[in-house]
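No value in this document is a laboratory result; all are computed from the given coordinates. Keep in mind that this is a model prediction, so the values were computed, not measured. Cβ atoms are built from the backbone, for glycine too; each structure is taken alone.
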Structure I
Amino acid sequence: MAANASGDGTVGKALDVLDQVAAFGRPVRFAELQAESPFPKATLYRFVQTLTNQGMLSFDRERNTYALGVRLVRLAHAAWEQSSLAPIARDEISRLADDVGETVHLAQMDHAQVLYVDKRDPERPVAMFSQAGKVGPAYCTGVGKAMMAWLDEESLCRIVPQQSFHRFTPKTLTNEIALRKELANIRDRGFAYDDEEHEPGIICVALPILSPRGRVLGALSVTTSTARKSLSELETLVPRIRLCAQSIGTEAEAWRFPDQISKEVRTA
């Protein structure tokens, strides 16, 4: 883990420690944290103790391990309710999943990455990386490319250089030039593909969720395996996905900015 370089001082460094604990995916001993931390032992210990005292971390005295605390669960639930599209989109994506019989993903941009905020599986789900709450790459996922394709140039110039361009499969885009070309193609055709770019055998078609004013709020995808469908078969689902995305976008905008929406309706 790199030291916090955002200039956010003590708060930023403490959040780095939380990220480090979360990255282990299990309860972790202090010595394990220290082995990967850029901070001196005394500084790291002070952060860990403060976070524990504040309920952001929990300490198991029997095992001498630290884990994410219950306070974070409360905060995460509040964030899910207040900032996530998931509560608004719940019924819409359930209907979409029932209609298409394939996995539906709901995602939002988390800095330069994709955060999966909800997911619906069909009766016979396909094993894949994505799960609600997981973060994934933007440059090689359908939802990530769908969101980036409709961002303004200033946002793109900030996000694209942050892509890792790691080659997950032979089809993964591995540089900014290729990604920029793909984003232009996506805007022209109105939707994005993931053609086995993140996981072998996994394909999807994705559309952005836009506010009535064109702001990128998130993205929807229908995902399956090459053993079940082809990309051309997935493409036939675009009109249905678009209706779902438009409905979520309109409802989300009205929920977040009710006064603005009412003004637009009155002046329309």
Structure II
Amino acid sequence: MLEYNKKIKEYDLFVDYYDEVVRPYDNQLEEELFFLLDIFDEYNPEAKKLLECACWTGLILKWLSKKYKIKWLDLSDKMLNKAKKILPEEVLIQGDMTDFDLEEKFDIVLCNYNSICHLTDFSDWKKFFKQAYNHLNKDWILVFDINTLFEFNNLAESYMYSREVWENSDILCMEVKKTDYKNNKEINNHFYWDLRLFLNQWEDNYKLIRERVSENTFEIYKIKDALNKLFQIEEIIDFHNIELRPDSSRVYFVAKKKIDL
């Protein structure tokens, strides 16, 4: 295991419910997998080695491992332990995506499912771009996605989501708030998910599991400016609509490592 910075590891309480409760709420896994494979085949058809940073419980990597030699970096030991059930232990590395050195290079670096948004300071985004650059073979690609400012602001204004999960009447509630819950004040571009899972114990007696997960996002022009220092941006894709729009909610960046630096 790599040494890593001691940071708050969010989703620790929800790790046992992540695959069934958190991940599926806005898209099907198969849809995203085929979307990613299309990108890889278009921009890097000869790729053999893939590194995913912050890939949660390893659901995407389980399928990508059928095509690529993979490694996975994540800060959470609990996520890693869950991923061990579906991935070989030797591909799992505990580490901070803003500060790591695997002493090898990859053809693709992937950061999926708006994981980069959990880096709440933009300086950390830049550090991740630098780490991705250092771990890529020349002229090969970084792929990551974000929830946009439009999406987060829209969710914070009007979003409250609830549904029954599983067959025993467990209830999931999710709400997005534009604030720093630790300091209880509004901060520009800073949001958090208030996740509440009511587990039906017996005869409508519920156990509450609650977790607050911070996220941050930034203007697309600001992300482009930071990327352009190290990468050639090949495409910015609206996951739901293909073409980028003012109301795009989830956006993928495809960037190729510059070799003339």
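Once percent of Cα pairs over 24 Å apart, for residues 89-248 alone is calculated for all of I, II, which comes out largest? Please report the intermediate quantities before stating the final value.
Working: I: 24; II: 48.
Largest calculated value belongs to II.
A value of 41, 26, 16 was computed for Cα extents along the principal axes in Å, for residues 113-176 alone; which of I, II is the source structure?
Working: I: 41, 26, 16; II: 51, 29, 16.
Going through each structure in turn, the value belongs to I.
Here semi-axes √(5λ) of the Cα gyration tensor in Å was calculated and came to 35, 22, 19; which of the structures I, II was it taken from?
I
If helix-only ellipticity at 222 nm (-39500 (n - 2.57) for each DSSP H run of 4 or more, over all residues; to 500) computes to -6500, which of I, II did it come from? If you can, show how the numbers build up before the last one.
Values: I: -14500; II: -6500.
Among I, II, the structure yielding -6500 for helix-only ellipticity at 222 nm (-39500 (n - 2.57) for each DSSP H run of 4 or more, over all residues; to 500) is II.
Thinking only about relative contact order in percent (Cα under 8 Å, 6 or more apart), which of I, II has the largest value? Mind showing how you got there, number by number?
On the way: I: 14; II: 17.
Biggest value here belongs to II.
State the single structure among I, II that was used to calculate FRET efficiency 1/(1 + (r/R0)^6) of positions 201 and 225 (r between Cβ atoms, R0 = 30 Å, to 0.05), giving 0.05. It would help to have the intermediate numbers written out before the result.
On the way: I: 1.00; II: 0.05.
So the calculation was done on II.
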